[in-house]
Structure I
Amino acid sequence: MEKLKHVISARQFKDPEFLLWLFESAHQMERDDVFRALTDPLRGRILATLFFEPSTRTRFSFEAAMQKLGGGVLTAENARANSSATKGETISDTIRVVSGYADAIAIRHYEPGTAEAAARISPVPIINAGDGVGEHPTQALADMYTIKKELGRLSGLRVALVGDLLNGRTIHSLLPLLSLYPGVTIDLISPWQLRLPLAYREYLMEKGVAFHEGEKLEGVIEEADVAYITRVQSERFASKDEYDVVKDVYVINAEIADRLKPDAIIMHALPRVNEISPEVDANARAAYFRQAKNGLYIRMALLKYLLA
């Protein structure tokens with residue numbers, strides 16, 4: 001695959017062999033981290049994290065990844081309120097300025113398409129760390145890496161995607177990566193108000209991926225190799241009343257978790273609210289905290305790929 005300059009969409013990753021290489025690189029990063037054998041391939045390099053929406057895992061994992069590789073970090077945690085954006089500065093001007101200080105920019109923004117617009121004018125790599133209800137490609141890479149580590153394969157899977165499929169940018173990025181592998185079947189489980197947008201359903205049809213839509217977990221969760229649970233995103237609703245109608249439609253408790261196959265896994269990009277009960281955390285199928293840590297190593301591998 002031709003080397004990428006920017007990471008804007010999961011659809012840029014079209015080669016399973018490249019993904020395998022990236023996952024092996026992430027695994028090597030993890031081994032080196034455990035044995036305190038990490039080198040400093042990015043010494044002297046700087047990553048700027050521009051986050052116009054809240055983040056814990058994504059921002060911290062990017063910053064930790066850069067520092068573990070020997071680089072430095074410039075951070076704007078709440079750039080919507082604590083940057084020159086409050087004075088009316090355009091995102092184009094912000095990118096032009098920050099690219100003079102940093103060797104790469106990870107940006108999270110509330111408007112879909114912002115990362116793509118930034119990449120068009122940036123002389124340094126832009127990494128999409130989430131653009132509204134658009135995409136979150138590095139999370140999808142971490143998700144696929146997690147599935148590979150946990151189950152040992154990426155083909156022949158039955159994957160249940162549960163919850164807010166309308167607004168879930170993690171789901172929007174995960175689908176193109178799942179579509180690269182043969183024998184994958186996807187169950188789309190959501191309230192009708194939060195069903196997967198038509199453009200993504202058409203993409204799955206174009207790629208020949210088998211998928212089914214429904215509103216009930218029964219009969220689906222028992223067959224899943226991966227149950228990927230998503231948060232109903234309160235910040236995307238026009239009113240609290242609309243959110244309250246759907247917020248607790250799916251709650252994975254201990255009883256439901258035990259209905260999964262013994263070797264199945266439960267995933268969630270976090271943060272969770274009510275959709276996975278804390279009692280599930282002790283279940284061996286609960287992979288979401290391991291998933292969060294995997295995000296560190298996949299971002300280390302990606303930063304080294306882009307900058308070393």
Structure II
Amino acid sequence: MSVAFVFPGQGTQAPGMIHHLLDHPVVIRTLDEISEALHFDVRSLDKEQCLESTNAVQLALFTAGVATARALIAEGVQPAAVAGLSVGAFAAAVTAGVLQLRDGVELVRLRAMGMANLYPTGYGLSAIVGLTESQVEAIVHAITSKQAPVFVGNINAPRQIVVAGSNVAMDRVLDEALRQGASKAIRLHVSVPSHCPLLQPVADLLEKRICTMNLSTPQMPYVGNISARAMRTKELVAHDLVNSIAHGVRWHDATTVLQELGCNLFFEMPPGHTLSDLARENLPGVNSVPIEASVLPRVLRLAQQAEAHT
């Protein structure tokens with residue numbers, strides 16, 4: 001049994017999320033390093049008002065993920081593989097050693113600003129629970145239009161599908177999903193249409209910038225967003241980081257690959273427990289633990305037990 005680190009994406013943010021991280025010297029040092037790269041204190045980003053900004057949200061999530069992962073590694077918890085949903089992939093790539101921390105900060109900032117500038121209002125994400133991917137695809141195909149586009153985005157679980165696009169079209173999709181028997185169909189707290197072709201210009205920006213960076217070979221497998229493959233080269237990781245913003249995320253498939261790699265213990269980086277809930281509901285045999293300050297002793301015990309059984 002091995003450990004995987006998993007990193008959540010936008011929508012999991014919460015006020016105070018950076019201030020509630022592990023009280024650990026490595027966390028403090030990482031926050032200082034990121035603040036230096038940003039030229040302001042990253043701790044200021046977790047205020048409720050700040051978290052209305054896509055830029056603040058994505059930088060805060062990246063910070064929380066990298067800082068916590070580094071602290072766990074410093075305590076002797078070595079992941080056998082990593083995966084991150086959406087912007088969480090950048091924290092996963094830093095943890096795997098593909099990106100330098102400063103480069104990760106720059107890419108996340110560029111990504112978030114590009115997304116917000118393209119679609120400041122009128123677009124977002126919604127989640128549909130209880131229908132299959134093919135059912136949601138059929139609904140989306142019937143409703144989308146050039147004037148009000150909507151796309152299938154993330155496949156978080158076999159029956160938890162995220163759609164992305166214009167608010168007008170998403171409202172129609174949600175109504176139809178409920179009519180066809182969805183148990184839940186709700187708007188998410190994300191104000192941009194992530195992971196669909198509308199964001200190809202952002203992918204193009206990221207491609208130009210990442211080509212100038214000094215990337216390194218992953219120190220452990222990185223499981224990608226687009227294809228849910230275990231990636232072991234810097235070129236494949238870079239391609240996934242750049243292009244996932246304009247493609248759907250196959251998160252359920254990615255976590256299945258983690259399990260196939262022998263990772264039956266997931267440590268979910270903060271904030272929240274969304275990825276652990278998905279694992280609990282859809283991956284029998286996987287124990288997924290959200291990392292909070294109060295559970296650190298338990299996390300270290302679980303990691304030691306996993307190492308003993310590897």
With helix-only ellipticity at 222 nm (-39500 (n - 2.57) for each DSSP H run of 4 or more, over all residues; to 500) derived as -14000, matching label from I, II: II
Using Rg and Dmax of the Cα atoms in Å, for residues 125-188 alone as the calculated read-out, with 10.0, 30 as its value, let me know the right label among I, II. II
Comparing structures I, II by percent of Cα pairs over 14 Å apart, for residues 21-92 alone, which one has the largest value? I
Consider the structures I, II: one of them gives 0.90 for FRET efficiency 1/(1 + (r/R0)^6) of positions 61 and 213 (r between Cβ atoms, R0 = 30 Å, to 0.05) as calculated from the coordinates. Say which. II
Comparing structures I, II by relative contact order in percent (Cα under 8 Å, 6 or more apart), which one has the largest value? II
Check the numbers for FRET efficiency 1/(1 + (r/R0)^6) of positions 149 and 285 (r between Cβ atoms, R0 = 30 Å, to 0.05) across I, II and tell me which is largest. I
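Values in this text are rule-based calculations from the coordinates and carry no lab data. Just so we're clear, the structure is a prediction, and the values are computed from it rather than from any experiment. Cβ atoms are built from the backbone, for glycine too; each structure is taken alone.
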